[in-house]
Structure I
Amino acid sequence: MNIHEYQGKALLKGFGAPVAEGVPVFEASEAEAAAKALPGPLYVVKSQIHAGGRGKGKFRELGPDAKGGVRLAKSVAEVVANAKEMLGHTLVTKQTGPAGKQVNRLYIEDGADIERELYLSLLVDRSVGRIAFVVSTEGGMDIEAVAHDTPEKIITVAIDPEKGVTAADLKELNGALKLDGDAAKDGETLFPILYKAFLEKDMSLLEVNPLIVMKNGRLRVLDAKVSFDNNALFRHPDVMELRDITEEDEKEIEASKHDLAYVALDGNIGCMVNGAGLAMATMDIIKLYGAEPANFLDVGGGASKEKVTAAFKIITKDPAVKGILINIFGGIMKCDIIAEGVIAAVKEVGLQVPLVVRLEGTNAELGKKIINDSGLNVVSADDLDDAAKKIVAAVKG
């Protein structure tokens, strides 16, 4: 689950991180009071959407010459003018895709005198099984481009879970970011704070880009991108309250109601698979044969007929889907249950696109018989390779 920048900053501030004063705004009429509540005279008006690249993004309705989704303002009047122009309009960034996202919230923040911009993030480094800091002196930039062009400028520091952030870790982080004086002292305080927040709140990503050194030599968290482990949200009702479903795909919201692991993608072949690894393999082989998956969908190992029916409905609601591939390897999940769920869903919502089904494992023959006897226009497949070839051919043909 993702949250907005202003929510992430409020959370980090609760742990003691240095952040600027700011006020969230939901209506343009609130902008004047929000700006007057801040020290000024420099303000930053920030679009609040769940996507990066806001500063370089463009508002679709405002034309190519309009400013982006993060703007400096030198007066209260300028804050108000920007708020009126940004709220309710669609911001398109490289992370939103061409559809963009409507800006329903702004964050009016006190400006800062910036000396240097740094990059810092925490994530789970699965190669070593530890939470790791990833830092660079190249803050405020596209970190992927930095990783590609100058990988030596990105330093990873994995933290021993038994020891936490040690003095040696702090020295390495300060050295990697070239911090000294007050900034280094602030780093010695900030880095353990961020690690504690990541650990205690079950985050999956905490990105601060940029982390700035101000002209007075002090550190400040200037941005905060925070994601949480969905599997741990039951432990954090306070975090759940921060969820903004208007930023989420409607299909993903519906899937969460049925405990389905679903992620919408940009392709046209809908996938229903049991098991995350098999789902990834299914998407890969679809791409291998020249098509693109429309979703990642794992129905899980113990799905019921009702759960399978719900999953099928979600796939068919996507207007981009031009074909469906069901790939089930029965273990705990029985193939006949999948078959019954598919038939129930087709009878309820209809079948307007090609459907290829590959069943293998527990009760596979029974599942195939149920589908073959159903009278549905379904193509059977012998294995995954055969299934992928058939669904790609059906969609392209």
Structure II
Amino acid sequence: MNLKRTIKDHIKNYIFKGKIITIYGPRQVGKTTLVNEIAKAYGEYGYFSCDEPDVRDKLTNKTSFELKQFLGHNKLVIIDEAQRVENIGITLKLLIDNYPETQIIATGSSSFELANKIKEALTGREVAFHLHPFTFLELSQLYQTLDLYRQKEERMIFGMYPDVVLEKTIPKEKMLSLISNEYLYKDLLSYEGIRKPMLLEKLARLLATQTGSLISFSELANTLDVSKQTVENYIKILEQAFIIFSILPYSENVRSELTKKRKIYFYDTGVRSALLENTTMLDRRIDTGFLFENMIISERVKYLSNQARNVKFYFWRTHDGQEIDLIEIEQNQKRAFEIKWQKPTNYKTPPKWKNNYPNIPVTLIHKDNFLDYLL
């Protein structure tokens, strides 16, 4: 059962417009399914998986003529898991410079590999997209709104990876473990910058316990008994592997506002559950609020990203603890959200926010209205 992915139409807008199309995203989010669905609409096409060693060989350090011979006369070509090809940026540059009539779609599950390899080579020649796990908007193709509300606990705990959502025979715990252990780390642990894989896993688990809390690189370094620079480098790798993302503090230079520490969230709350080995139901958990906050913020990030909207995300906090969970800035528009599992009966906007930003009202998101902001 395939759902139409929200970014599909945005990608189609760039087909045969003289650009290499790159689609980033972790393994098992449906990149291969998506690109094949898009390509089928244009008739015959070539599909080449770089997981195959002979395909990698044919795309590595070859002339433009050799590349064209290998790809054949296909007007549309898919190069899947392109990050596995050495010097892939040069390969793609040769193709678009010499055969601009051929549409190339390249996918990659490791942005730190693929993006770094093609960024300079394809300057001005690339249109990039990010495919996430499912969103509530995409699931609305299968379920009524009431059913989506009823599924919120399951989605919070098990996340939105397609196989986790759609699989009916394999237990969700088993599928989630498979995705986390075999797919997400497959690319991570092959990255040459990772010299201590056990440290990376310990860091990921530590971040999972601190979801939604203020993060200090120095404190993490002390806990793990490593340097601050190592923590920074490994967090960057986890971000570039689509496991976590950071939100920085929002400030307009008001003296009382935090400006340094950050918060870290998981793109998929199911991955967080797998790291913590905790799929306990909400009535027996003490982290329900943080889990809900993570889900809402990650869903907002995915929801807006899928619409190709350029939005920056922040949180706001003062030194005396006044706080707003999510600030979104889109062009000149600013939005503020406070996220609570239970609907507050007497919520009051933090006084310092009200005084400093009187024209930015705070919207409450809770378990009974969250779909209003995701559909």
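Work out the source of 23.6 here, i.e. which of I, II gives that when Kirkwood radius over Cα pairs in Å is computed. All intermediate terms of the calculation are to be shown ahead of the outcome.
On the way: I: 23.6; II: 22.2.
Working through the options, I get structure I.
For which of I, II does FRET efficiency 1/(1 + (r/R0)^6) of positions 162 and 298 (r between Cβ atoms, R0 = 30 Å, to 0.05), calculated from the coordinates, equal 0.35?
Answer for the origin of the read-out: I.
For which of the structures I, II does the calculation of relative contact order in percent (Cα under 8 Å, 6 or more apart) return 16?
II
Given structures I, II, which gives the highest value for FRET efficiency 1/(1 + (r/R0)^6) of positions 82 and 170 (r between Cβ atoms, R0 = 25 Å, to 0.05)?
II
Readers should treat all values here as calculations from the given coordinates under stated rules, not as data from a laboratory. Just so it is clear, the model here is predicted, and its values are computed rather than measured. Cβ atoms are built from the backbone, for glycine too; each structure is taken alone.
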